[in-house]
Structure P
Amino acid sequence: MKLTILFDNVPGRKGMKALWGFACWVEPEEGEPWLFDTGSNGRVLLENARVAGVDLTRTKTLVLSHPHWDHVGGLDSVLEIAPATHLYLTESFSKLWIRDLEKLSDGVTVVGKEPMRLFDGVDSTGMMAEIGEQSALIRSPAGPLLLTGCAHAGIVEIAARATEMAEEPLTLVMGGFHLFRSEEWEIAEAIEGLSALGVRKVCPTHCTGKRAAEMFEEIFGEDCLTGGVGAVVNL
């Protein structure tokens, strides 16, 4: 299992541009690769993918966590080069937008509030929080992985649902943890909560915030993986 961050506001690999947003390319041990979110800018997403050696024309599956601009801004660019892509998005997207996307893609699957199977090896947590955000639970040989966009519902709450779905502790929680405006005590509670759930590794990035990322590193040590644009996580 290989995960490559193609879009992130956290600087990382030389030659890849950091802008506010998040996108991650997922390459399972078996099966087709797929894309989680598209960042805020299509031109930058495509160029970052080129530098990372990722061919986004191979995209056949795209999971969108929620309809905020920093996660869907590159959607048109992806569909332009990979129109045979099936989209998995939530009911929080505009019905008119969903209708149009059905015409521009290989089809749309709309996720509601309940967890559901998206495709082989990947489940949705279902919409959480008022914003209607979904996260992806990936079932891999290394154990269950949780991929989040912004974690508006709270990273501990999302991880708790994913752990219940997986029926075992999570091997990795990766993505935006939405702690960039949080006080230190709130960050400490989040770290304690994930630890109590038995989360083995974390990769906090995007909207996690610098201070929170530092605190995760202090507690998780080498099990806190470095995020940022261009970061590659191999499991």
Structure Q
Amino acid sequence: MARIAVADGVHRLVATPHQEGWNAAACQHVQAAVQNLQRELNLNGIPLSLSSGMELLVTHDLLQTSDDERAHTLNGSRYILLELPAFDYPLYTAEVIFSLQLRGLVPILAHPERNAVIQDDIGCAVRLLQRGVLMQVSADSLSPAADRAVRRCAQELLRRGLVHLLASDAHNASRRAPRLAAGVQAAARIVGSERAQAMVTRIPEAILADRELDMAAIAAPTPRRWWLRLFGSHHDVEG
């Protein structure tokens, strides 16, 4: 998987195994495994830098404070990666988000395009963004091979300027490999090359460095009306 990532142009990768609730022992295990793998990569001359994190399921447990919450974040930063159940949008989601934010954490929602409720009502994602949640779409969700509903939702999120990050969501070296390039190209066709590149470079770099993001600066421009997307600006049409 590391060789695949490097061949695809990836230079830094964050390991974010799934986790339910706060679990310091699990975090320590992941951090140790990441350090061991980094040594192996260095010894084998594979130029990939690893960081650790967790992908936490949105549950009631996250309403409870924990002395080691930063151990669960991305590279020990203020940014915490969350995921919703695939077929549900828990009623307490907003409460969990607010609780985490009160404790100085910034939620990032992984693959919102795979949530059935968001697929049916994109407004759910809009409301989360308005609450200060960052959105991370999986690169393979933009592939022609992706589930139709997932792909359609991912494209709509991009069109509406709701996406801040693209990630590989890698699980293995075959079907869900750590590749980003094709997803970046697909995103660029919707939001432009500059913003698509920022989703895999400038924005994640700031997150892993624990820098505060200027939400206004990273927000996408308001999508054009459909007829302007077809024919260009009013000036272009007349000229």
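What follows is calculated from the coordinates using simple rules that are stated; it is not laboratory data. Fair warning: this is a prediction, and the values are worked out from it, not measured in the lab. Cβ atoms are built from the backbone, for glycine too; each structure is taken alone.
Which structure, out of P, Q, was helix-only ellipticity at 222 nm (-39500 (n - 2.57) for each DSSP H run of 4 or more, over all residues; to 500) calculated from, if the result is -11500? Matching structure: Q.
If mean count of other Cβ atoms within 10 Å over residues 94-101 comes out at 12.4 when worked out from the coordinates, which of P, Q was used? Don't skip to the end; give the middle numbers.
On the way: P: 12.4; Q: 16.2.
Only structure P yields this read-out.
With percent of Cα pairs over 25 Å apart coming out at 34, pick the structure among P, Q it was computed from.
Working: P: 34; Q: 43.
Source structure: P.
Please state which of the structures P, Q yields 3.7 when distance in nm of label points 7 Å out along Cα→Cβ at positions 134 and 214 is computed from it. Comparing all candidates, it corresponds to P.
Starting from the value 0.15: which structure in P, Q was FRET efficiency 1/(1 + (r/R0)^6) of positions 6 and 22 (r between Cβ atoms, R0 = 25 Å, to 0.05) calculated from? Only structure Q yields this read-out.
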